[in-house]
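Derivation of every value follows stated rules applied to the coordinates shown; laboratory data play no part. All of these numbers come straight from a predicted model, not from anything done at the bench. Cβ atoms are built from the backbone, for glycine too; each structure is taken alone.
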Structure 1
Amino acid sequence: MSLPSDLLDRFDEIIEKRGYSSRSEALRDAIRNYIVNYEWMSEVQGERVGVISLVYEHDQRGLADELTEIQHRHMGLITSSVHVHLDHENCLEIIALHGDGDAIRRLAETVMALKGVKYVKLNAISPDTNYRQLP
């Protein structure tokens, strides 16, 4: 496996801070977390409201246009989106959604697979959730 040196350096810093005994141990933990997140996303079913948060490389050729096109194709799910310029290289996109959980999950997975997307997080809940605070 090959990784960019800056990514590996950051990973090694976190390994040290978290007290892992080896890079292999940390990598196993990261893979387990990735699998758990994938399985959780696979269970997003029924009517849902949610948010997809993503950070992507601003200069990745065609990526901004591709993200816009994807959002236009999913106008039935997307209720709003916000675009934030983080710095000269990175943008944050926040996409609010309401609709079928499986369609929302597929949309998040489509965005995850795009070259130049650095981070994607899907948070989705049932709109029937009781939002009242506990006493």
Structure 2
Amino acid sequence: MKITQLSIFVENKPGRLAAPCRALAEAGINIRALSLADTQRYGILRMIVSDPGTAQKVLEQAGFMVKATEVVAVEVPDRPGGLAQILAALENTSINIEFMYAFPFGRGENAVLIFRFDNPDAAIKQLQAAGVSMIMRKEL
């Protein structure tokens, strides 16, 4: 149920985002989802890719600092209240959401939410008990 996400630290300057994307493209690795957060000097490019192990090696060989983390992907109806329904399943627990991002899903009228939890196993158990659909990496 957990998916490997890569976080790549990129200097926050024009044109710097192209290099990691080009390195992955040249290695034949598909970017399935991404999120970019910035600070004044650096950005954190978070990615779900088709082959995280190879992608990490390719990016590190290209000189990037890369960190692999486990995230959880859930499917949610792409309508008002979809996110609120997911959050309600976690509301009265001690599970913390460290970050999240979303993207539309090519399967019907749904979206995918990517979560980084402080306790992913507990989050998965809680979400499954609430009837939330989990997404595997191969489905993305």
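Kindly point out which one of 1, 2 the value 1.8 was derived from, the read-out being distance in nm of label points 7 Å out along Cα→Cβ at positions 8 and 48.
2
Using the calculated result 1.10 for Cα Rg over 2.2 N^0.38 Å, pick out the matching structure from 1, 2. Could you put the intermediate results ahead of the total?
Working: 1: 1.22; 2: 1.10.
This value belongs to structure 2.
Please state which of the structures 1, 2 yields -8000 when helix-only ellipticity at 222 nm (-39500 (n - 2.57) for each DSSP H run of 4 or more, over all residues; to 500) is computed from it. Don't skip to the end; give the middle numbers.
Working: 1: -13500; 2: -8000.
Structure of origin is 2.
Computing relative contact order in percent (Cα under 8 Å, 6 or more apart) gives 31 for which of 1, 2? Provide the component values of the computation, followed by the final result.
On the way: 1: 31; 2: 27.
Of the structures listed, the value fits 1.
Work out mean count of other Cβ atoms within 10 Å over residues 88-95 for each of structures 1, 2, then name the structure with the largest result. Write down the numbers at each step before the final one.
Numbers: 1: 15.8; 2: 13.1.
With respect to mean count of other Cβ atoms within 10 Å over residues 88-95, the highest-scoring structure among 1, 2 is 1.
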